[in-house]
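Below, each structure is written out as structure tokens.
Just so it is clear, none of the values below were taken in a lab; they were calculated from the coordinates. The structure presented is a predicted model; accordingly, all values stated were derived computationally and were not measured. Cβ atoms are built from the backbone, for glycine too; each structure is taken alone.
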Structure P
């Protein structure tokens with residue numbers, strides 16, 4: 001448990017990573033949490049049922065693009081830390097409709113920074129020096145790697161999708177507010193997250209759910225695109241460590257040291273389902289794999305070197321990829337109450353990101 005309680009404002013706390021962070025803060029620290037979330041299609045308050053009754057948790061439904069709402073929330077709650085996770089986050093959706101990504105990820109971050117800066121300027125003494133604005137971003141801002149090498153904190157930005165371009169823009173805004181106005185900011189760029197409560201449009205939950213339904217398991221191209229996978233509970237431990245002990249003005253890159261091709265990921269899920277929920281016809285789930293046309297501009301490889309975070313802040317990933325896939329698959333098998341309503345409502349498993357113009 002942390003030794004001191006802080007007031008933490010979490011934007012996007014009804015989303016996948018945001019809700020995991022909120023659950024972690026309520027269950028494992030003494031921090032007080034205000035969750036500010038617009039509750040878009042990917043936001044799900046059901047992900048917070050286990051902590052919603054806590055007297056250290058509060059929820060505000062609001063849009064980060066609403067300047068008046070952000071100013072009021074910050075003034076009323078008086079946060080000591082703002083952790084900014086609210087974002088449109090799916091590459092495929094950004095291909096189909098980039099406007100929402102520009103509005104939320106860039107304009108919304110600007111609006112939030114403006115409100116936070118006004119608030120911070122009014123603080124004095126330890127409240128001013130101890131304040132932190134923590135921006136949570138992605139490794140996708142760095143573009144695509146070849147067969148070797150890793151992303152680090154000094155890797156040049158080279159975004160290749162509307163999503164990654166919007167996140168790169170928000171990173172630059174945060175850094176500019178630090179350099180220009182002195183706002184004490186922190187930036188973290190993480191690799192691909194996975195785990196419980198992940199919206200079903202993303203690869204791992206999509207494959208689990210389609211596997212259980214007996215549907216084709218779509219793999220883009222040849223399935224040889226590589227990602228570095230990070231269990232979401234490891235990620236939120238890193239986020240907490242960063243805003244509690246990180247150095248203002250610094251960025252930290254977070255990865256699980258778990259590179260896998262997309263085909264290897266799907267094969268691991270299939271093998272796990274074979275063991276935990278065998279098909280009635282005795283066939284292997286891998287027989288459902290089907291190859292589909294690749295995503296436009298699909299980055300080939302992401303890989304993270306988290307040495308700085310490990311060395312300076314003492315964080316390391318604790319969950320191996322195989323352990324994480326086991327835990328995630330079991331969770332989806334045991335919690336249909338959470339994902340069945342999503343399939344019946346905001347997302348039914350259709351392919352996204354097929355527009356090329």
Structure Q
């Protein structure tokens with residue numbers, strides 16, 4: 001058995017990676033953290049059981065009847081709320097596409113040693129809860145507040161650092177974002193793995209901002225320095241850079257793999273003739289302007305479906321007369337701010353926010 005050292009003592013040794021070859025630890029992460037099945041991209045709303053999951057530590061099993069959300073720190077009127085009180089607050093349901101910041105990490109070269117996502121870490125759900133801003137206002141942050149931290153009940157170690165999973169938003173970010181305190185997903189109470197009994201949803205941002213198992217909100221007069229805020233989820237080229245924070249979701253699209261799959265390779269086979277290609281495109285809070293499909297060296301414009309909402313992905317489709325042969329299909333989205341998916345990944349040290357075009361290998365038979 002290979003000796004890996006004590007992960008609870010100080011900085012850890014850098015792990016070298018090989019493209020396409022994954023360690024036992026990475027495979028174990030992949031077994032714990034499920035991705036969406038790409039065929040479910042044909043659905044407007046991802047079923048709860050098909051929505052991707054990334055859980056950093058163990059899932060806390062919280063008794064909703066005794067759970068309290070605490071508003072602490074530099075508030076003039078700090079208070080705590082029970083789940084019954086949160087559910088009694090004005091409720092709204094918002095359709096939000098959520099994507100893991102690490103989605104596509106395995107497609108970067110050299111890749112980071114971490115959860116080896118390909119394309120599957122994305123889903124769209126109908127989240128029900130109450131807007132956070134009025135509750136922050138009720139607590140009365142002092143004029144000196146520069147950050148609000150959101151910490152969950154999940155605790156563990158990363159790179160030798162013990163911490164509860166936590167993130168923060170500045171007052172300006174909180175004002176600009178439609179943050180929800182959420183207790184239902186697709187019309188049913190949150191499941192334990194999705195943050196029960198309470199989480200936040202930060203629409204338009206990558207999933208790390210939507211803290212699960214929410215336990216406390218703290219008003220801070222200094223910037224939050226939690227591990228998940230400053231030591232990771234940042235775009236870096238080298239390990240000694242401070243880097244830029246990962247925030248809004250980049251423009252991206254995915255295709256429902258057409259035809260039928262090979263069990264191991266997931267390559268596709270379909271019969272010649274008229275084939276409907278379809279998928280989804282999203283760009284956080286920015287509307288999708290167009291989607292193009294690459295077939296046999298040419299780009300073709302797809303038809304866009306009606307938008308589902310400001311923060312939800314948008315369906316697209318294209319009718320393809322498929323002739324016998326071997327193809328690598330691709331889809332490419334452009335948003336309303338003229339951001340276009342790149343053909344190759346834009347590399348960073350941790351493999352975050354890979355929005356390069358997807359390719360689907362297809363064999364068309366007579």
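Highest-scoring entry among P, Q, by volume of the Cα convex hull per residue in Å³, for residues 43-82 alone, is Q.
If FRET efficiency 1/(1 + (r/R0)^6) of positions 11 and 291 (r between Cβ atoms, R0 = 35 Å, to 0.05) comes out at 0.20 when worked out from the coordinates, which of P, Q was used? For FRET efficiency 1/(1 + (r/R0)^6) of positions 11 and 291 (r between Cβ atoms, R0 = 35 Å, to 0.05), the value 0.20 is produced by structure Q. Looking across P, Q, the calculation of helix-only ellipticity at 222 nm (-39500 (n - 2.57) for each DSSP H run of 4 or more, over all residues; to 500) that yields -12000 traces back to P.
Computing percent of Cα pairs over 38 Å apart gives 13 for which of P, Q? Display every interim value, and only then the final one.
Details: P: 13; Q: 20.
The value was obtained from structure P.
Structures P, Q were shown, and FRET efficiency 1/(1 + (r/R0)^6) of positions 123 and 235 (r between Cβ atoms, R0 = 25 Å, to 0.05) at 0.60 was computed from Q. Each of P, Q could give semi-axes √(5λ) of the Cα gyration tensor in Å, for residues 195-298 alone, but the derived value 39, 18, 15 comes from Q. With respect to mean projected area of the Cα convex hull in nm², for residues 27-210 alone, the largest value across structures P, Q is given by P. The value 13.0, 40 for Rg and Dmax of the Cα atoms in Å, for residues 283-338 alone was derived from one model only; which of P, Q is it? Corresponding structure: Q.
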